[in-house]
1. If Rg and Dmax of the Cα atoms in Å, for residues 109-148 alone comes out at 15.8, 46 when worked out from the coordinates, which of P, Q was used?
2. Suppose helix-only ellipticity at 222 nm (-39500 (n - 2.57) for each DSSP H run of 4 or more, over all residues; to 500) works out to -7500; of P, Q, which structure was it derived from?
3. Computing mean count of other Cβ atoms within 10 Å over residues 5-12 for each of P, Q, which one ends up highest?
4. Tell me which of P, Q gives 7.4 when you compute mean projected area of the Cα convex hull in nm², for residues 13-84 alone.
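Values quoted throughout were computed directly from the atomic coordinates according to the rules given, and no laboratory measurement underlies them. Treat the numbers as computed from the prediction; the structure is a model and nothing was measured. Cβ atoms are built from the backbone, for glycine too; each structure is taken alone.
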Structure P
Amino acid sequence: MAAAAELLPAGTGLEAQIETARGLAEAERIAAAGHGLEALVFGPADLAASLGIPVLTIGEGANDYGFARVVAAARAFGLQAVDGPHARLGDDLGLVRSARRAFEHGYDGKWVIHPSQIEPVHLVFTPSPAEIDRAKRILAAPQGAVRFEGELIDEASRRLAESLLRRATLLA
């Protein structure tokens, strides 16, 4: 990381792709490297090959353990977590499912390999107006563990709402 960072103009961010069994085993050490590292990227094809997962399409065969380990390592060191690409061009439903899976695991975004993939991925990762409104109502609710719209909310709910609003601001 240090050698790569020295070759780049000041302020240029780096991403490290986790795409081998060894990389996955060292995800936390890689995330701690510093030197302008801004994100860990889940590399689905090479990781599947390295782990011996019998698939032939990039993005298939990703296992939950690897997916979770990459996002946990990224978060532990204040980095973004980005999912790798969905290789089946024209498979909008598969792309949305793949992006939704990354979103639900806590990823910040997903690489795309064709301009037609940008909008569907953007829609998955962008909070809806209803979600933004609900997050604001949660933050306006009394503090502590309280009943809110038929469910219990607490300080964790407030942190989730704050996170959603940060995401909305970044994507606006």
Structure Q
Amino acid sequence: MISPAPGTATAVPSLEDRSLFDDARLAHLASVVRKMATPYSIDSRGRVTRTALPPAGVDASDGVVTTVRDLARFDATLRYDYLLDPSTTQRAWTRVGPSLPTGLGWFVQEYNGNAIVWQFGIVENAYSSLIVKVPNRGLTFILLANSDNLSAPFALENGDVTASVFARLFLRLYLP
């Protein structure tokens, strides 16, 4: 990846940021954050309001800011086994147990006889995302939104990607 930033807080660097990154890198990180899509909330009547989010760092579950191209590069590293050993990817994309809908960091389910691995993200009243992979077909479907309405209405945390109208359409089109 070329343009990731560890959260939005690096746009106004702390003393710790300055100890980790030189001035050129800090300038680059700030430019990545400035290019972020403007977040919006949408109320039940469909009214759109710009959202102001406080600066945030990065942790194990969220906060990385990057470009669509970098996300596509990341996906390619998974598809062509550049990032992980194939056995590691296989373990990540295998259910941990019969009662859990997840592997290691990915939701795992089956659709029309095909293994589906997927993940979603949500920042309340601001952003959402959905990534659906069909490994045996080499397909990836990536959706990014600058509101939470891509993920929030579908209760994806329950582990069923077909709850999403977007994922369902993708799956019906490519895995009839």
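1. Working: P: 15.8, 46; Q: 12.0, 36.
Among P, Q, the structure yielding 15.8, 46 for Rg and Dmax of the Cα atoms in Å, for residues 109-148 alone is P.
2. Values: P: -14500; Q: -7500.
Going through each structure in turn, the value belongs to Q.
3. Values: P: 9.0; Q: 18.8.
By mean count of other Cβ atoms within 10 Å over residues 5-12, the leading structure of P, Q is Q.
4. Numbers: P: 4.1; Q: 7.4.
Value 7.4 for mean projected area of the Cα convex hull in nm², for residues 13-84 alone corresponds to Q out of P, Q.
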